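Next up, some structures in structure tokens.
Here, each number is a calculation from the coordinates, and none is a lab measurement. None of these values were measured; they are calculated from a predicted model. Cβ atoms are built from the backbone, for glycine too; each structure is taken alone.
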Structure I
Amino acid sequence: MSKAQSIFNRVFGVQPGPDAPKLDRLLWFRSYYLRSLGLMAVGIAAVIVWLPLWLVAVVVLPWLVGFAQLNGEIRRERKQR
């Protein structure tokens, strides 16, 4: 395992394999979404200073929509169990 992969696993956890249950993969991806939010917040704060607000919305809105869809899929998967 490379050093970069080792650091990634420490920060985000070990990614479930393709044969893992769908719910486990979705939950890991949601934790990845949330843990990367800290880095995104720093980047967005820096961008707000130099770019117009509408351009920031173009970046933030797809993230929010994707996160909402991910949570909806997790909810559906939990109901099926």
Structure II
Amino acid sequence: MPGRSRSGPRTPLPVYNAGQRIHDLDSEREGEIVDVARQYAHPKADPVHNYLIRWDDGIIEAFHERAMSSSWGLEVDE
């Protein structure tokens, strides 16, 4: 059916907060979440989270919630 995911319901992902430390496993750099944005596709939909990360070298990058996992090369300190 168009518009529907074949994988079924979305698995909830952890929500991280500003101030949590991040490790980029591929580039061997460290950073910190400086801001979190929540987007809602519909008033009853779960939010999608996007994160701004400031790396220790001063560069700021935005990441989608799906990128915040070791399979994407990022690891969050719990």
*Computed 34 for relative contact order in percent (Cα under 8 Å, 6 or more apart) - originating structure among I, II*: I
*Taking distance in nm of label points 7 Å out along Cα→Cβ at positions 32 and 56 for each of I, II, which is largest?*
I
*Among the shown structures I, II, from which was the value -29000 of helix-only ellipticity at 222 nm (-39500 (n - 2.57) for each DSSP H run of 4 or more, over all residues; to 500) calculated?*
I
*asked:* Given 0.6 as the derived value for distance in nm of label points 7 Å out along Cα→Cβ at positions 48 and 64, which of the supplied structures I, II does it correspond to?
replied: II
_Source structure (of I, II) for Rg and Dmax of the Cα atoms in Å, computed value 15.7, 47_ = I
